[in-house]
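Asks: The next part holds the structures, each set out as structure tokens.
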Structure P
């Protein structure tokens, strides 16, 4: 079971008190602060000026667990790769944080913060491996109750990040998860069924999801299909 960290020194505001996407600025990336944020519907990302921002997008995007779109070619890719869970969290975060990525935002501070959440049992990764045993892609995020808050994904081989997402949705179905948060809508995610539900609808869904079963509770590293 996840270990509850000490409470945050900061009290993050209700997202509905903000008119825009940014709800608060400042604070820290301690585990207690991060968990408070996700439970309130916020997530951290630095502002253009480098300050830490806490975001709750007006056009919040999710992937409906019964609405994932899997093309024929993606089904073939799912058979071509092997998938694990929490087998190499560090490698997945490192892949997501690669400095050559366009619009990369994951700093050393963020890497350390999510490693600590992973150590405590709250952050999880899905790894996708090629036939030679190389890491072809993956994703990571935060799991609280039935919420999985996706933070980032990457791939170095075709469809690898999509395969990770397919396995994540399958795991949430199997384990009773209910809300897959992808923060903002991108063409990549939209092609797989993601859509905008908006801030208020997201926060309403979040309240129910937090008391749902956690698909990652009690599971150690291992093969996931």
Structure Q
């Protein structure tokens, strides 16, 4: 089976190992794995990725799964750009930016649920419930990309979208700090909101805050330079 979640788990680990062992071939393999998985998982019509293909199949464009993909792409892209050995690998960097753009543009085209402002659990399914975790991860990725690929993502179009999504996510945080409504991480095919705490959802909320903080600090630094 191929899972969209893998992009957050596998390629970044290869990228980190490449730097740790000074082995550029591992970093090229990390980028290649993302490309190969995209060929199998991407829905060509929407640009979004399916959740699972293979012996177990979930062709739905799962918001959390697309968030996982974006998170993994960002981590590999950051390594590519910041490691002196790979900082001039423009082809790989451009491909990763394009892959992220396809997902983000696809999600924006479909749009969030009109009442909650959250992307649906399955983004392209109008009967799927509004889901905060995947929305948080997609918004976080836009902020990360605004720093990593500002020529593409540091624009009013993307940043306004990220700000709107972030505001929608903030509204879902309860007095106990719990993010709801979210998908059940233990029964991920269950297309109804999870009623208990989701560790993944809580992580995604932290990722969103950290990405927004880093974007804001980066913006301030550039303004001070001017």
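All of the numbers you see were taken from the coordinates with simple rules; none came from a lab. Bear in mind the structure is a predicted one, so any value in this text is a computation, not a measurement. Cβ atoms are built from the backbone, for glycine too; each structure is taken alone.
Asks: Thinking of P, Q, which structure, once helix-only ellipticity at 222 nm (-39500 (n - 2.57) for each DSSP H run of 4 or more, over all residues; to 500) is computed, gives back -20500?
Replies: Values: P: -9500; Q: -20500.
Going label by label, the one that fits is Q.
Asks: On to the next question. To which of P, Q does the computed value 3.0 (distance in nm of label points 7 Å out along Cα→Cβ at positions 55 and 87) belong? Walk me through the intermediate numbers first.
Replies: Details: P: 3.0; Q: 4.6.
Working through the options, I get structure P.
Asks: Next question. Supply the structure label, taken from P, Q, corresponding to relative contact order in percent (Cα under 8 Å, 6 or more apart) with the calculated value 26.
Replies: P
Asks: Suppose log10 I(q)/I(0) by the Debye sum over Cα atoms at q = 0.12, 0.13, 0.19 Å⁻¹, for residues 47-174 alone works out to -0.45, -0.52, -1.01; of P, Q, which structure was it derived from?
Replies: Corresponding structure: Q.
Asks: Sticking with this one: The value 1.4 for distance in nm of label points 7 Å out along Cα→Cβ at positions 15 and 71 was derived from one model only; which of P, Q is it?
Replies: It must be structure Q, since only it matches.
Asks: Follow-up. Could you figure out which one of P, Q the value 17.0, 55 for Rg and Dmax of the Cα atoms in Å was computed from? Could the numbers behind the result be given before it?
Replies: Details: P: 16.5, 51; Q: 17.0, 55.
Working through the options, I get structure Q.
Asks: Here's something else I'd like to know. Of the structures labelled P, Q, one was used to calculate distance in nm of label points 7 Å out along Cα→Cβ at positions 31 and 135, giving 3.5. Name it.
Replies: Computed on structure Q.
Asks: So FRET efficiency 1/(1 + (r/R0)^6) of positions 95 and 207 (r between Cβ atoms, R0 = 25 Å, to 0.05), computed for just one structure, reads 0.15; which one of P, Q is that?
Replies: Details: P: 0.15; Q: 0.60.
It was calculated from structure P.
Asks: While we're here: To test your reading of the models, identify which of P, Q gives 4.6 for distance in nm of label points 7 Å out along Cα→Cβ at positions 7 and 191 when calculated. Numbers along the way, then the final one.
Replies: Numbers: P: 4.6; Q: 2.2.
Answer for the origin of the read-out: P.
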